[in-house]
Structure I
Amino acid sequence: MKIAIISDIHGNLEALKATFEDIKKKQVDKIICLGDTIAKGTHPKECIRLIKEKCDIVIQGNTDQYFSRKYENLEELPEQEQKRIKWNQSLIDEEDRAYLLNLPFSYEFYMSGSLVRLFHASNTANNKVVLNINDIQTKYEMFLPSEYTPSNKVADVIIYGHIHHPYMDKIYNKTLINVGSVGNSFDVVRSTQKDSNVLETTKAYYLIIEGEYGSKEYNSEISFQFVRVPYDIEKELEDEYKNIEKENYRCELTKGRYRDMTKVNEGYKKLGIDIKKI
């Protein structure tokens with residue numbers, strides 16, 4: 001069985017449509033979404049509709065929860081954050097919010113003898129940041145069960161989203177995979193235009209996992225394939241005049257540069273890394 005795993009659409013309709021078209025060509029049997037369907041882009045409602053229509057399993061992401069829940073003391077938050085919440089909530093209705101708030105935290109299944117566990121960000125919180133440069137202990141803890149996981153077993157394969165950077169790592173004979181992001185990738189790629197100028201841009205990412213679904217026996221191989229899909233970024237940005245953070249959104253889609261680099265730099269510093277030297 002072939003399963004496509006997508007994550008972090010963030011209201012980017014053009015990226016999502018291109019991804020689903022590519023998935024259809026590859027004749028997958030099941031599609032799973034790891035959350036963050038909304039926030040940032042101007043088409044969250046359309047993305048929710050497509051996700052509900054196309055995906056077999058959908059997991060809750062942090063923005064799904066953050067921008068769908070009710071705030072009794074919204075005025076106590078910083079003014080800009082109040083604007084972000086109000087704007088994102090204005091793009092979806094009560095039915096959408098109820099759907100997003102009731103999504104599961106985690107999902108797991110056996111494939112070719114391996115217990116595969118999926119969640120948005122980590123096994124303990126849907127907003128925890130675990131990067132490819134984190135230490136082995138932090139990564140290994142991702143495989144452990146928690147009160148939010150479907151079972152109390154240690155997983156063999158962990159697949160998650162949230163950080164928008166695709167990677168795969170082996171931790172003590174276990175496999176840790178981040179699928180990247182469909183609609184807000186920070187993985188910059190290079191392409192050569194007709195005039196030979198090199199252009200840096202972003203593309204949609206997803207993962208295909210293939211093996212014997214439901215099998216607890218090691219009688220077949222399990223494989224993983226990252227897929228990168230080009231899409232029309234400028235068409236997605238046609239409605240950017242509606243976006244209260246349009247400059248940030250354009251920069252992220254065209255350059256793969258996160259809007260809050262100060263926060264990123266602080267995170268790297270805690271890990272002993274000077275990002276300016278990378």
Structure II
Amino acid sequence: MITVSIVTYKTNLEELSKCLQSLTSSFISQIYVIDNSHQQYIADFCQQYANVEYIGSDNVGYGAGHNQALRQVLDSDKKYHLVLNSDVYFEPSILEKICRYMDENSDVGQLIPNTIYPNGDLQYVCRLLPTPVNLIFRRFMPKMIAKVFDHRFLLKDYDRCKAMDIPFLLGSFMFFRIDCFHKVGLFDENIFMYMEDIDITRPIHKYYKTLFWPYVTIVHAHKAESYKNKEMLRIHMKSAVKYFNKWGWLFDKERTRWNAQVMSTIERELELSLAKNK
């Protein structure tokens with residue numbers, strides 16, 4: 001019922017092993033490990049798993065790597081595909097719960113669960129559609145000013161107790177209904193790394209709900225490399241420019257409308273919560 005793709009690049013085997021241990025559910029039929037570093041040690045490691053197919057690849061980028069797996073499953077009888085980071089792990093049983101929910105809710109095209117860091121802190125994996133200020137200029141702002149912008153962008157007033165339809169879900173765990181790709185196409189291969197999650201969720205959001213679903217939890221050992229590594233920062237900025245060239249820098253009517261809808265929902269929930277507590 002579920003196929004999975006994981007893109008690796010000189011990935012630590014301990015990290016990859018922990019991720020694969022999460023994928024033992026009987027609901028999973030095939031796992032694709034697309035190795036953008038074409039390392040023999042990763043190929044050898046994958047051989048011990050009966051349902052893991054190793055795909056050695058040039059470093060074509062994150063979205064393009066996953067596309068190699070998606071092209072193999074698009075016309076299959078499988079219903080769901082999970083795009084997964086190698087630094088994510090979780091209880092295998094959560095996939096059965098997600099499948100059942102998606103089966104019962106055909107209007108949901110994409111889903112991400114509640115996500116935490118290994119220390120238990122919350123990750124803000126559902127966000128407003130970004131403006132250039134959120135993704136580019138904030139990196140050069142004083143921290144106190146950046147925090148003001150981040151509070152709204154990261155939806156920190158959303159208590160994450162209920163599912164919510166949000167047009168930007170982070171790419172560490174992207175659970176897709178495969179039919180989505182027949183409507184919107186695959187990942188844009190012009191975007192090498194970063195931004196591919198927003199870029200694919202936006203068009204899906206036009207046809208389906210794209211949900212933050214807080215009823216199960218995964219762990220993402222996120223390293224935020226673009227904040228520590230100058231080369232990763234360069235790639236992130238280049239991808240951001242491509243994204244805004246595609247969707248609009250200052251004038252993006254869809255962004256304005258959808259962000260307003262999300263904020264309106266959150267504000268309404270806050271008002272109801274305050275009224276109950278009076």
Notebook entry, point to check: Given structures I, II, which gives the highest value for mean count of other Cβ atoms within 10 Å over residues 75-82?
Noted result: II
Next item on the list: Compare FRET efficiency 1/(1 + (r/R0)^6) of positions 91 and 211 (r between Cβ atoms, R0 = 35 Å, to 0.05) across structures I, II and report the one with the greatest value.
Entry: II
Item checked: Among I, II, structure where mean count of other Cβ atoms within 10 Å over residues 43-50 as derived comes to 20.0 -> I
Checklist line | Structure from which 17.5 was derived, mean count of other Cβ atoms within 10 Å over residues 123-130, options I, II | finding: I
Check: If you work out Kirkwood radius over Cα pairs in Å, for residues 11-66 alone for I, II, which one comes out largest?
Finding: II
Notebook entry, point to check: Taking helix-only ellipticity at 222 nm (-39500 (n - 2.57) for each DSSP H run of 4 or more, over all residues; to 500) from the coordinates of each of I, II, which one would give -12500?
Noted result: II
Notebook entry, point to check: I, II: which one has Cα extents along the principal axes in Å, as calculated, at 57, 43, 38?
Noted result: II
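FYI, it's all coordinate maths here, none of it is from the lab. None of these values were measured; they are calculated from a predicted model. Cβ atoms are built from the backbone, for glycine too; each structure is taken alone.
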